[in-house]
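Listed after this line are the structures, all set down as structure tokens.
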Structure I
């Protein structure tokens with residue numbers, strides 16, 4: 001089970017290699033990965049060593065982005081990465097300004113994604129975005145879904161998958177971050193916004209990144225607040241003018257639900273939120289159900 005008691009010994013070993021006291025480490029997040037901050041670094045621990053190849057690809061992407069001057073969080077230079085520690089893939093990152101009182105705005109996220117999508121295709125092998133396969137796998141592996149919930153998710157997936165095959169994306173495929181959101185962007189100490197969290201870096205339609213931003217705006221922001229318009233201004237293209245954009249947003253929502261269903265354990269607050277989101281799919285009308293951050 002991927003819990004803090006399992007990742008603390010990994011943290012201790014990484015801190016030993018860095019020469020940092022692990023007693024000073026603070027847990028930032030323990031969901032998809034375990035993320036700890038200590039001194040001037042952030043240590044990210046993946047659930048298994050099988051994630052090592054994915055971590056190698058991530059390291060290669062970040063090195064390539066930095067070489068091209070793209071604003072991204074950098075890896076800590078004192079270690080050759082990724083690390084394999086006690087059956088886990090580990091990466092160590094430069095710690096940016098943890099005390100900055102100005103969160104990254106959706107408008108700034110639009111600028112970052114515009115820059116990212118304008119880059120050429122990276123030279124290293126990267127996975128190709130396959131959301132249908134990802135959703136099917138997550139639903140099948142979840143231990144919290146009830147039978148009727150599985151039926152609902154898979155029924156919606158069949159409808160959206162059939163429509164996805166017919167979509168004509170307005171732009172060419174490019175390097176995408178695949179989960180861009182304001183929580184995956186940070187500030188340097190001089191205030192410069194940078195993009196972070198490259199676990200899902202892939203080749204795919206850039207509209208997927210844009211749909212992710214749109215879903216976060218409508219599911220997590222207060223009713224009446226419309227930051228996606230600010231994103232559109234800085235990104236430079238209005239995705240809502242593309243007739244199929246809403247269907248892509250629905251597919252992105254489905255993937256978010258399925259992924260959290262796979263990661264959540266029975267009886268937890270995360271599982272309760274997944275059940276609430278699925279119930280909302282049945283009830284959504286003109287006013288969409290607001291989601292709680294996991």
Structure II
């Protein structure tokens with residue numbers, strides 16, 4: 001039987017928050033991904049990078065502070081570094097897990113650029129926190145450079161960047177070619193490296209892309225059979241973290257939109273996942289979306305856990 005094409009989106013829980021946490025976390029993540037491969041899914045994997053890119057940004061900023069001969073690394077470069085760093089750990093752990101199960105499928109990581117609109121409204125109202133806490137003097141210097149900062153009372157100042165919508169995956173043809181050849185592809189890590197098209201040149205943008213948004217777009221562009229979003233909860237809930245919290249086993253796009261109107265989904269956690277599901281299913285109505293946790297993947301594939309969303 002021909003494998004079903006799936007895009008898998010990995011959240012922070014799949015990677016941890018520090019170098020050592022990531023090395024351990026990807027071992028468990030690799031087991032869940034290998035379960036999906038054994039279940040007949042041709043995997044295309046994307047992942048978050050919030051803690052990783054923030055760590056890299058902090059390190060590069062401090063390097064500049066200590067050694068003045070170095071220039072600060074742009075956000076696009078930090079994103080590229082995080083893709084390589086996470087991809088390295090993830091592909092090695094997954095390859096090892098597959099090999100231990102007698103599966104010889106190749107695993108590769110693609111540095112992926114994603115075109116964004118320079119006039120996206122997100123650039124005028126940045127929301128994504130990045131980097132270290134700064135002094136008032138450092139914050140003023142960031143503002144002079146045209147960057148945005150926010151004050152956290154009692155802690156200092158943080159830089160904030162935009163999260164524009166993804167328009168085009170630059171390396172899509174490469175991803176398709178490798179996926180169609182039967183390889184497991186890790187791509188669009190951290191939402192992709194945000195770039196702006198200037199004639200024939202791609203210029204890095206000072207931004208990050210929501211990883212759930214790029215997962216939905218990648219699934220649409222690959223005409224995937226399934227979008228699988230692995231997060232920190234076993235399923236989607238109504239009235240989340242309230243006394244009458246209730247799990248949602250199944251819903252369609254219309255129900256998703258109804259719940260959005262009721263503000264059932266957290267703006268910074270579950271809402272982007274539901275919006276990605278809607279976007280994918282409106283483009284590929286024959287597909288389906290599964291939202292669950294890494295620990296519940298096997299049960300979710302049997303219909304015993306998770307939330308299944310259809311058109």
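All of the numbers you see were taken from the coordinates with simple rules; none came from a lab. Remember, it's a predicted structure, so these values are computed and weren't measured experimentally. Cβ atoms are built from the backbone, for glycine too; each structure is taken alone.
Upon calculation of distance in nm of label points 7 Å out along Cα→Cβ at positions 56 and 120 from the atomic coordinates, which of the structures I, II produces 2.4?
Considering all the candidates, the number was obtained from I.
Can you tell which of I, II yields 14.5 when mean count of other Cβ atoms within 10 Å over residues 168-175 is derived from it?
Comparing all candidates, it corresponds to I.
Of structures I, II, which gives 19.8 when mean count of other Cβ atoms within 10 Å over residues 24-31 is computed from the coordinates?
Answer by label: II.
Suppose distance in nm of label points 7 Å out along Cα→Cβ at positions 72 and 96 works out to 1.3; of I, II, which structure was it derived from?
Computing distance in nm of label points 7 Å out along Cα→Cβ at positions 72 and 96 on every structure in I, II gives 1.3 only for I.
As an exercise: helix-only ellipticity at 222 nm (-39500 (n - 2.57) for each DSSP H run of 4 or more, over all residues; to 500), calculated from one structure in I, II, equals -12500. Which structure is it?
The structure behind it is II.
Rg and Dmax of the Cα atoms in Å, for residues 88-191 alone computed as 18.5, 51: which structure among I, II?
On the way: I: 18.5, 51; II: 19.7, 57.
So the calculation was done on I.
Starting from the value 16.1: which structure in I, II was mean count of other Cβ atoms within 10 Å over residues 200-207 calculated from?
Attributed to the structure labelled II.
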